[in-house]
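Some structures are shown below for you to check.
Just so it is clear, none of the values below were taken in a lab; they were calculated from the coordinates. Remember, predicted model here, so these are calculated numbers, not experimental data. Cβ atoms are built from the backbone, for glycine too; each structure is taken alone.
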Structure P
Amino acid sequence: MIEKENVVEILKEVIYFPKGDNIISLKMVDNLHVKDKNIRFDLIFERKDDPKNDIVVEAARKALADVFGDDVNVDIEIAEQETALSKVKHIIAVVSGKGGVGKSTVAANLAVALSRANQRVGLIDADIYGPSVPMMFGTENERPGCVEHNGKSVILPIEKYGIKLLSIGYFVDANRPLIWRGPMATSALNQLMNDAYWGELDFLVVDMPPGTGDIQLTLAQSFKVSGAVIVTTPQKVAFADVRRAVMMFNDEALQIPMYGLIENMAYFVPSDRPEKKYYIFGKETGQQFADELHLPLLGQIPIEERIAECGDNGTPLALDATSPVTKAFDAVAMTIIGKCGQ
């Protein structure tokens, strides 16, 4: 007769090599049931869809069959470890090749547009060296709370306009520069992602720092990112940086899908004549960029006089349903929702 204790001892011989220990010590085995020659248990992994999980499952089956015989019935269910992001359906990275293209403005207004489309949304300000989300949402003087979840103290994000917000800017003096080495910055990103109570979200928008550095690598290698959007302006001088950023996210080691390109500051719209479009930086440049990169052009975001004022006042312009900027972001949001299969 097979005893539960014997099964546990055998499974201690099955090593999960990414963490260098056996599946029992790592608490990867759950809901173990033994009856006659039937053994059933869950194997818990960080990512349920990782094809390397099958190697561990087969090793566990073989270890049990070697001891109890080939006629033992082993039923193993792959489960996903509950983390702060377990109930987040999609992580969307907003990236840029260079600074000054309005990436944070795009990230903030995209989050608002997704929320307007009845999605549950969070926004992480991962631009560690230049956090701007607290100002753009008018929450500079607020501080995240703390809550107990699964026996662990976790950060409770600030909520504004129905969006859950976290930024390094909530934890540091806004008047002092952040002089951090790369490991400190990536540690901060991991804390914002993993040590917060995000709950159930349809989208977690991540405002990335510009360029192709440590933060981008950490996000790509440590988290399950559904896709990225890249922000550019119409000037051709920005294209070389855009190309480098796209090449990074298309690298085999990262393989984050690029959903497409957003052309910010595509044209100017006067507040008194919203039907007019003035292409002050050049026309159709964004489409040319997208075509050369073999990406769809997700949207063209116009310049409106109020967009900077609204960002400085903590009221993203996408909250105003009558604005041409809002209509552009609404269209981008619906495209992203469609790409994520919702």
Structure Q
Amino acid sequence: MEITVQKVLDALKYVDDPDLKKDLVTLNMIKDVAVDGKNIAFTVVLTTPACPMKDMIHNACMNAILHYVDKDAKVKINMTATVTSKKEKDETTLKDVKNIIAVASGKGGVGKSTIAANLALGLARMGAKVGLIDADIYGPSQHIMFGVVGDGPGSAEFNGQKKMSPVESYGVKINSIGFLAGPNQVIALRGPMATKALSQLFYETVWGELDYLIVDLPPGTGDIQISLCSQVPVTGAVVVCTPQEVAISDARKGIALFQLPQTNIPILGLIENMSWFTPAELPNNKYYIFGKDGVKNLSEELNIPLLAQLPLVQSVREAADAGRPAVLQDSTPQALAFTELAQHVAQQVAIHNANLLETV
């Protein structure tokens, strides 16, 4: 029996996206179907790069064709990702950046920068092309966490103009004001100067093609956050907080800033950090030093996904200080936790992008 494009599409209607709970054809994720005898080729357009369900979707498509179309078919599937976060044509250095994710916190000291570093590396280890901007103008730390203290951005050209090329470490492209100041230098920037410094990190850096650009924001709700929301096409934000009530009070303000009508940045989820402490000599014990389930309860109250509850682990701090983030410690509980966090963030980006596709 002759194989047709329609038969291929009918078969792929049996394949659902695990996160979106709809079939790939209905979601308009199947493109460029070609049939030549028993040779079948098509593209699956994923809604986020480095999709953690990529292999599952690929195998499900293959099985659907062999089962519903022809068991002897030779199937070639191209898995790619679409760009939905920016609706207008972009001719800036961000033009090939698919998703920009802000990592924010209401107050300092909750582990936001550590999580931003491990999130960036977790996504990169899933196969994504990742960049990281250390937008914490007053307390940059990513150059330390990635072991590139003493390095600095190189020179590059973009549209005939001189720009910066990012520093690369562990496969992640990085730029930070920390490259431009010595360890004992104060970065004294106010208002417009701080905003200008932020803009330069984004638009004076030749990022190239990136699936994700992670932005490590300073704590609070000041000039940098407001400028980010107004100047940069942010896909969404994740908010980091400890379970302590004081931290949660500040996190509420950070969330509210992103949800203002004039900013309107989607909250991809909340991350509860330092959820508990387990001593090495008492592996079955959990001590809730900062309170229990505070961010989890906040996520339920505000109907925002809880992306992770991460314990307070000494080796995570040691790894950051040593310039080799904990997610690189293969098969350790902390590495697995950060990898799972990266998967959850990728899934939320996928859901967000799919919702945008449905409204276009």
Exercise for review: For structures P, Q, calculate distance in nm of label points 7 Å out along Cα→Cβ at positions 29 and 45 and state which one comes out highest.
Suggested key: P
Point to revise | Structure from which 28, 48, 20, 4, 0 was derived, P(r) over Cα pairs in 20 Å bins from 0, in percent, options P, Q | key: P
Review point. One of P, Q was used to calculate distance in nm of label points 7 Å out along Cα→Cβ at positions 5 and 221, giving 4.4; which?
Key: P
Check your understanding: One of P, Q was used to compute FRET efficiency 1/(1 + (r/R0)^6) of positions 109 and 165 (r between Cβ atoms, R0 = 35 Å, to 0.05), and the answer was 0.60. Which one was it?
Key -> Q
